[in-house]
Structure P
Amino acid sequence: MAVEEGKYNIKAVSTMVGIQPGTMRAWERRYQIIEPVRNESGHRLYTDEHVRKLKWLVNKVNAGFTISQAVVLLEQNKESYKDPANGLQDRVEMYQDDLIEALLRFDESKSHELINQAFSLYTIDKVLIDILGSVLVRIGRLWEEKKITTAHEHFATSILRSRIGILMHSFPHNGLLPKVVAVCAPGEWHELGLLIFTLYVRRKGFEVIYLGTSIKEGDIDIVLETVEPSFLFLSCTLTDNLPKALSLIDRLKKEHKKLSIGIGGFAVDSLQSDERKSYSNHIVGITKDDWEQWLMDRV
């Protein structure tokens, strides 16, 4: 692929995007977001792609983001600055980006408005997996990488949890299908991933006993004895909690021979190859197709 030639000097680009040359140089130096080419005299020359990126960043800053937050958003979706009319970004991706922006601005009204619009255009599964699920993953990674604050993560959790919770209780269950218990792994308080997976299982008609965040050690045994489920699903987000989750699986496998145990979450992705092989029967995956296959193999 041919390298795009630079054709605008810094003064021209400054006028085009609406920021001072000194600000542009500071952004280049601090965030390495663009690398202007140099002409024979050593002067900066910017390409059309550079201009599009800078305009996108300026729009985000004008909307209330800090430049560091805007850069993070750009890194999360490297195509987001391009023109969606050219087919480089579909509407689902646009909803993802817009919803993340609203959540990071603590804009509750805009967040609900975007979710309502998505539900009016797409199926529940599409919104759940491709929009809310993707937003959840991106918010979680930003928080794990300390690129957003705990306040941002808590606000996003509150908004998404309320919408998912309403949906989850609206679906009837099929009494002929196995019972499911869903709970966060020991020490886990991040339940959005579990909520989304649970909603998917409820959509399939399973009766789900949703326990949410981590419960006291030993309480899970009481639940299993009382409910006698066919499935137990655990969610683990933080890698520090993964050893306890795997130990719990090992113990419950021995004590409940007929129980199918599944685990998912960000932390599961960090498993080393040997561990991943040892627990392969328990890893439910991260996509709807993964979940479908895991359940089909066990029902």
Structure Q
Amino acid sequence: MLNRRQKHILLKFFSMFSVVRGYNILVIVIAQYLTANYILAHDLPVRQVLLDINLFLLVLASAATIAGGYIINNFYDSEKDLINKPIKSKLDKLVSQNTKLSFYFVLNFLAVVFASYVAFNAVLFFACYIFAIWLYSHKLKKLPIVGNLVSAILTILPFFAIFMYYKNYETVIFVHATFLFLIISMRELTKDLENIKGDLLQDYHTIPIVYGEKASKIMLTLLSGLTLVPTYLLLYKYKIGYMDFYFYVSIFLLVIFVVILWYSKDKLHYLILHNILKIILLTGVFSILLIDVSVILNRI
């Protein structure tokens, strides 16, 4: 049995884990390694990629920066989250704001230290990344369209760090990135619809608030239509192995998404839509393994 002090420490741990969204960071770390192994460095042995200390340090720097980003975002959104996410907000408040900020600075410092062992360019990249996250959390996220675009870009930047490390400029990589960017953009706009009540009360000028829910639904429909362009290219112009099943399923899920979207009226509906996009993103991470099973087996 845990005593009172141990229970308190455990609750603090779960609170901090919730603030930094440890589950999201774990998925991003896995995605970075899978991307490195089977897309960016597909011509290298798996063992060589997995044991690459520079890649490991870049992934650690990314994880630390993203965790710090979640902390500073939580810091600025604390009042809004009381309305939009009351249960999570109560858990997050078990850790004081001063403690969160201390962790924020420590994590950012560690990110720069990790990057410094790779290259000076890596230090510059993560310094700019850290600043961009702060600027987004402090100012840009309250702006319509700009906030959504910046958020989507910040989400894919950790993969850009790995991309620059391997310097692989194959066209198929940019097509994959375009599909990812579009889905993430849809998720950000769906989150705005889901959180419209708290955003309105906290004077956030998001797309649904400035242009209305109907305009937001039209934009989401157009974005879902645009995903067909990279999907078509990946299915019929490039060899992606069994990953084609993922894109067929994604098309099916996006059709369901659009249908539900135009019948959506409240937070629960938008939460369902948000979860559909999460499923597309999460399954996309693990479907990377299906790109070319024979090549994967030969590289082990």
Structure R
Amino acid sequence: MHLKAVESGLLNREIDYDNGGEPAKGPHADLTTKKIYLQEAYLEHLWAFIYSVFVIYEEGVQKPIINNAFTGVVEFNTEILRRAKQLYDWSISLAEKKTEWDRNLPNPQSHSNDREKFYAEKVNGIFQKSVSYVLFHEFCHLTQGHESYYLGFQLCNLTEADYADRIQLENEADEFAFNMIVGSHEDEKNRWVNGLSILFVKCSSLLLTRSLQGVKQRSHPDLDTRIHTALARLDLKSEQSQFYCWYLCCLAVNFYLLKHGITRDQHTYDTAEECFFAYLNQLDSIKFEGSI
């Protein structure tokens, strides 16, 4: 696909790779040079975010649930959890300022113990698919007829219809990338595993926001809507895989609220999906009423 796009003049064969010192920001397509822009700080954020949230979820939520010991709050009471939290804090700090990765913390190449190595190797696989997903999204913009629209999209005198059209193109790129990562005929396990790589991308975008109102987007789908759309598109059937994915996204939304100084009272829900929609209702109040 890449070769055909290059040969037909839709895509530059090179990726514009930025290893400078700017804060992390997601990939984008340059419609003039036909290059995909990919930033090292974003890749560092993404791996560190996936690792830290995955470990916090597995060790701080899933294990206590299995042992009937989960209180609804993650207890950072083990070394692996404390180190994951340190890495998480660094990963989201990259939204404000680029700093060097402390290689004493978990990373893709070196590991302090076998347990961290186990998780890092799993995360390496998720991370590669996550990067593929964001690249396919930009690939779609450059190769699927979006170029002429975006080049004519001026940043003044825009109507609501203009914004709606642009949001539709973003939805198309999301769908294109989703279908490249999650095959329509894959079994439940593969849909779940591959779907995680997409969910982590969507959740990390939420944590890269600099303000509470960042969840609301003007020319893209709202960030919480993109998470919900990915969850619905996965269409998982088993209760176990449904719970895992819905509650993982609940954890990410909770981290977003905590980042912006909002704590929630604990509630009991019948399903993880019900819990997620309660979070969406709270995010709606933030987006549309400016309240918490």
Relative contact order in percent (Cα under 8 Å, 6 or more apart) - highest-scoring structure of P, Q, R: Q
Value -19500, calculated as helix-only ellipticity at 222 nm (-39500 (n - 2.57) for each DSSP H run of 4 or more, over all residues; to 500), assigned to which of P, Q, R: R
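FYI, it's all coordinate maths here, none of it is from the lab. All values derive from a computational prediction rather than experimental measurement.
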